[in-house]
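These are the structures in question, set out in turn.
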Structure P
Amino acid sequence: MASMVTLEIVTPDRKVLSEDVEYVGAPGALGEFGILPNHVPFLSALGIGNLHYKLGGKTYYVFVAGGFAEVSHNKCTVLAEVAEMAHEIDVDRAQKAQQRAEQRAQQAKEKLEHARHQAALKRSVARISCNRAGKDAGTC
């Protein structure tokens, strides 16, 4: 019986992570899901938020936005549109993006434009949250 899950996080630009871990928690499109060793195979769309994994008693955080997660044979493969390790996040840039998105969302008159700005706001808030969670856990 396996006691670890191989976690691979890949974006169109790079391999973000490849690590054997004890647990993976990820923001699915319909809510957060968790992966332990010997999990049943499944496929899920990803939402915007913080993926976290446990290794050696510590919790590590990765911001993800969009994409898919596949679980099969003690391997969790995350194909994300965007993924950043918590320590890689530029908090000043994310806070400025949050301010711009909030201003634009208030000014948006068209529904599509408003939805676009709301998505930008959600991404920037999740990045800041991921970075803070990583610092609080001592993993940045």
Structure Q
Amino acid sequence: MNKLEMTEAIMTAKSSMSVTWEEAGSAIGASPVWLASACLGMNSAPAKTAAAIAEYFSLGEEVVAALEAYPTKIWDQAVPTDPLIYRLYEVVGVYGETLKEVIQEKFGDGIMSAIDFSMDVAKEECPKGDRVVLTLNGKFLPYKSW
């Protein structure tokens, strides 16, 4: 089973169970954001976690193996058309240079790791309309001179 087939199996099971990533993550003992990413094929899961995911969704060993497999992190390089994904793309397009300037001013010349990284999605209730709060937390990796 490849990652795409795995994702289809998990998403079908998730839909038939009518559960949220929050509920699944709580039951499995994983961050709902990380869990969604692993189930969508963008992260590998440790053996114990892969088994727990497959058990939770009542799926077999082929799903466990696919969850454990190291992903090739490639995505469509075209501008996304899904409105939510496009807005995130737009945020990076509009504010990417600003974020780079501010991060490098505070930390020096380097990057934010997407390997030593965590992410959270929260809802903030607001009278003018609820707010999406994204927290991206990555280790700073300085460039080295040699």
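Read-outs throughout are calculated quantities, based only on the coordinates presented, and are distinct from any laboratory measurement. Since the structure is predicted, the reported quantities are computational estimates derived from the model, not experimental observations. Cβ atoms are built from the backbone, for glycine too; each structure is taken alone.
For the set P, Q, ranking by relative contact order in percent (Cα under 8 Å, 6 or more apart) places P highest. When Kirkwood radius over Cα pairs in Å, for residues 10-65 alone is computed across structures P, Q, the figure 11.0 traces back to Q.
Figure out for me which of the structures P, Q the number -16000 belongs to, where helix-only ellipticity at 222 nm (-39500 (n - 2.57) for each DSSP H run of 4 or more, over all residues; to 500) was derived from the coordinates. Only one of P, Q returns -16000 for helix-only ellipticity at 222 nm (-39500 (n - 2.57) for each DSSP H run of 4 or more, over all residues; to 500), namely Q. Each of the structures P, Q was assessed by distance in nm of label points 7 Å out along Cα→Cβ at positions 90 and 130; the largest value belongs to Q.
Which structure, out of P, Q, was Kirkwood radius over Cα pairs in Å, for residues 82-121 alone derived from, given a value of 11.7? Answer for the origin of the read-out: Q. 52, 49, 31 is what came out when Cα extents along the principal axes in Å was calculated for one structure; which of P, Q is it? The read-out was computed on structure Q.
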